[in-house]
Structure 1
Amino acid sequence: MLLSAPASGQGKTTLTAALAHHHRSQGLRVRVFKTGPDFIDPQILALASGHAVYQLDLWMMGESHCRALLHHAAGEADLILIEGVMGLYDGDSSSADLALALDVPVAVVIDAQGMAQTFAAVALGLTQYRPGLRCTGVIANKVGSIGHAQLLQAALPDELPLLAALPKAAAIELPSRHLGLVQAEEIDDLTQRIQSAAELLATTSPCRLPQTVDFAKVTESALPPLLAGRRIAIARDAAFSFIYPANLDCLRAMGAELCFFSPLVDNTLPEADSVYLPGGYPELHLPTLAANQALKQALQAYHQAGKPIYAECGGLLYLLDSLTDKQGHSAAMAGLLPGSARMQARLVNLGMHALRLEHGEIRGHSFHHSQLDCPLPPFALSLPQRQRSHVEAFFVHGSLRASYLHLYFPFNPSLAAGLFS
């Protein structure tokens with residue numbers, strides 16, 4: 001079941017997490033996916049489901065790869081939930097596009113505050129807008145009472161039932177910041193919030209299961225052992241946590257051994273053949289990152305030795321000479337890439353991008369609030385898929401490769417392997 005909504009901010013993540021936890025507590029094996037290139041919502045959904053959450057995006061990943069991931073999950077799960085992105089029909093590769101391509105039933109999440117019979121009109125408009133879309137029902141968020149939920153259910157036609165209803169409660173709301181929701185590990189009582197949401201869900205209305213779906217087997221070619229015998233050290237902590245699980249799977253499938261370290265607390269790099277600095281929130285940890293001189297020196301020595309370093313977005317910011325947050329506080333970063341960046345009050349770039357390098361094309365996305373000032377000429381420029389998006393520079397500086405792009409490695413494993421070789 002794919003959970004979508006009329007717009008962002010309707011409560012899709014809270015409802016998906018609550019449903020995952022509820023059905024998991026009933027003894028079902030639950031797997032959750034996230035539509036689009038999102039890193040933060042999957043952290044919360046992984047806690048609710050007890051399993052890593054993978055992305056689904058037709059353009060960035062390809063339909064066949066999406067089908068393969070769903071088929072694999074169906075072999076291990078009783079229930080698959082897919083959280084949509086933005087509104088049901090928003091974007092060039094929308095939640096509706098994904099549902100139609102994969103023949104997945106859709107449940108529409110609607111914020112029901114201040115609505116009675118109009119709730120049904122909104123639901124009917126959403127579900128009937130595009131012919132062929134298979135809608136399994138409606139989920140009401142922020143209902144005022146059990147009676148309110150019953151009123152909403154009575155207004156819906158029989159073929160569009162109320163699948164679940166969640167009351168409004170401050171105790172289950174998820175905090176947010178400039179890139180979306182706050183990361184899971186930063187919400188101290190997140191487990192309790194999810195559990196409370198699941199309990200409220202179960203006591204307000206019955207939680208109906210979606211229709212049964214069959215997924216045909218998709219055979220993907222085995223990846224060549226391009227990284228056999230190589231050990232990759234990956235930054236992973238509160239400052240660097242934007243990593244696709246499928247990227248890690250791809251590196252392992254090509255023979256790499258992965259190890260992890262924290263630029264926030266570790267003074268040394270692990271013994272490794274290459275380093276991966278993913279995106280995250282370095283701007284929220286400037287004093288700690290700046291004070292860790294030992295690790296910055298280790299990275300500088302690593303770069304001077306000609307060993308590969310690959311950095312994305314927040315990892316790119318960390319490699320600069322300095323980074324300035326929204327309050328105007330500047331701090332010295334690792335100093336491997338000349339230049340500086342400053343956080344902006346508004347979004348600087350957003351959208352899907354293709355990148356063409358020596359091993360072909362790879363796809364990914366950018367989403368950042370920082371403005372970069374780097375004197376180096378770009379090695380390559382991305383091809384944005386969105387009219388209002390700007391190109392992103394891909395830098396090569398010695399053995400270092402860096403850009404704002406979050407690349408999806410399985411789209412072109414050979415190119416991905418080249419980033420670490």
Structure 2
Amino acid sequence: MAGLVRPSLWRHRDFVKIWSAATVSVLGSQVTIIAVPFIALTMLGASVFQVSLLTAVEMLPFLLFTLPAGAWLDRVRRRPVLIAADIGRGVVLLSIPAAYVMDALTMWQLYAVAFVTGTLTAFFDVADQSYLPAVLDRDDLVDGNADLQISYSVAQIGGPTLGGNLIAIVAAPFAIAVDAISFFISGGFIAAIHRREELPARRLDESGRPRSMRTEILEGLRYVIGNRYLRPIAACTGTMNLFGAALFGIFPVLIWQELKLPPAFFGTVMGLASVGFLAGAALSSRLPSGIGIGRTIIVSAAFGAPAFLLMTLTPENLSVAAVTLFVGWFVAGMSQVIYNVAQISLRQAITPPEMQSRMNATMRFIVWGTIPIGSILGGALATFVPVRAALILAAVASFASVVPLLASPLRSLHDMPDEDESSGEASKPAALATPNSVVA
């Protein structure tokens with residue numbers, strides 16, 4: 001019946017603004033991902049370990065701040081947090097070209113910028129994933145996440161090419177200004193969203209007093225660890241990020257110092273290979289209906305490690321290097337998008353609204369908290385063994401990430417489960433305060 005056909009999300013004005021903000025922001029960030037390691041290695045003479053520390057410092061806030069951020073964000077409206085985080089990141093990034101003009105740019109500044117932007121990203125990321133269910137209906141989450149992954153795909157196709165060519169044309173610090181501007185534009189799109197969130201109800205304990213942050217943080221941890229679907233997803237993603245960070249923390253050293261690939265060549269190849277993200281986005285809304293949401297998560301996760309291994313084998317010959325990088329990044333991007341759409345949609349669908357921020361914060365604490373550890377591990381490993389050997393070891397170790405999924409109930413999960421079907425007693429959220437005790 002025609003009445004059962006859901007309207008396209010492209011007619012949902014607020015979702016289009018979220019999509020536009022994500023596209024612009026990710027496009028700019030792709031420039032910085034290439035430019036910052038290039039600055040460290042070629043302009044500031046950083047060592048392998050110093051470069052790997054950049055990623056560690058940027059991701060450290062996910063270990064330090066995501067759990068309290070999740071508890072706090074379940075008490076406030078998330079949209080103002082998103083806007084403030086975007087503007088803050090833009091301002092901080094502009095300090096890099098400003099310092100370069102004054103001949104005052106140092107590794108210490110890069111570390112400081114990485115830490116501050118990482119902190120703001122930690123708050124933004126938790127708020128962002130918790131905000132989407134407030135804008136879209138539950139049945140639109142898979143399509144919404146798939147459409148957002150299309151925006152990431154488009155940005156990741158053009159971003160590396162833009163970044164590599166900007167570095168070839170202008171000084172790398174000036175290229176970072178593009179990322180700063182993209183954050184300002186993203187904040188503008190989010191500010192233009194018309195739908196207003198309801199202020200979350202104040203949660204009270206048995207005595208009628210407001211619940212403590214510590215209690216709510218522990219509640220979020222118990223919810224994720226006690227959930228039979230969230231627990232293996234966290235273990236898989238955390239393991240993949242641990243060894244992926246070890247690999248990509250030192251990968252720029254292979255590209256810029258050992259292989260000496262031209263920035264424009266590397267950026268163009270990686271940009272073209274990022275069409276894999278677009279292919280993954282196109283498949284991500286179809287696979288779950290065919291093989292089931294659980295198997296989609298497992299199959300997509302299984303392709304990440306082989307793709308990483310192929311990229312570590314990149315040779316000096318430009319033609320062969322182009323093919324190796326293209327195929328490896330294409331497969332990695334495609335599998336990553338499919339995995340992210342499936343597992344994020346599952347997480348959002350099975351989690352009650354009052355637990356969304358704490359669930360996302362706990363997941364981020366686990367799965368992104370391993371990244372600084374992995375970056376330091378990769379840098380330390382590459383200090384004692386050749387860079388390529390360290391890369392291959394990290395890629396081989398990443399094969400272990402799929403094991404938690406294979407040993408979980410996700411193997412037989414076809415459709416989205418109900419909340420009470422996916423969670424046990426330990427993962428049930430506490431009751432909200434009664435309407436009479438809500439404080440606006």
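Overview of values
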| item | result |
| --- | --- |
| Answer label among 1, 2 for the case where FRET efficiency 1/(1 + (r/R0)^6) of positions 40 and 368 (r between Cβ atoms, R0 = 25 Å, to 0.05), calculated from the coordinates, equals 0.70 | 2 |
| Structures 1, 2, by distance in nm of label points 7 Å out along Cα→Cβ at positions 136 and 344: label with the highest value | 1 |
| Origin of the derived value -23000 (helix-only ellipticity at 222 nm (-39500 (n - 2.57) for each DSSP H run of 4 or more, over all residues; to 500); candidates 1, 2) | 2 |
| FRET efficiency 1/(1 + (r/R0)^6) of positions 56 and 216 (r between Cβ atoms, R0 = 30 Å, to 0.05) derived as 0.60 - corresponding label from 1, 2 | 2 |
| Identity of the structure behind 13 (criterion: relative contact order in percent (Cα under 8 Å, 6 or more apart), calculated), options 1, 2 | 1 |
| Read-out percent of Cα pairs over 33 Å apart, computed value 33, structure in 1, 2 | 2 |
| Origin of the derived value 25.4 (mean count of other Cβ atoms within 10 Å over residues 24-31; candidates 1, 2) | 2 |
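Every read-out reported here was derived from the displayed coordinates using simple, explicitly stated rules and does not represent laboratory data. Because the structure is predicted, anything quoted here is derived from the model rather than measured. Cβ atoms are built from the backbone, for glycine too; each structure is taken alone.
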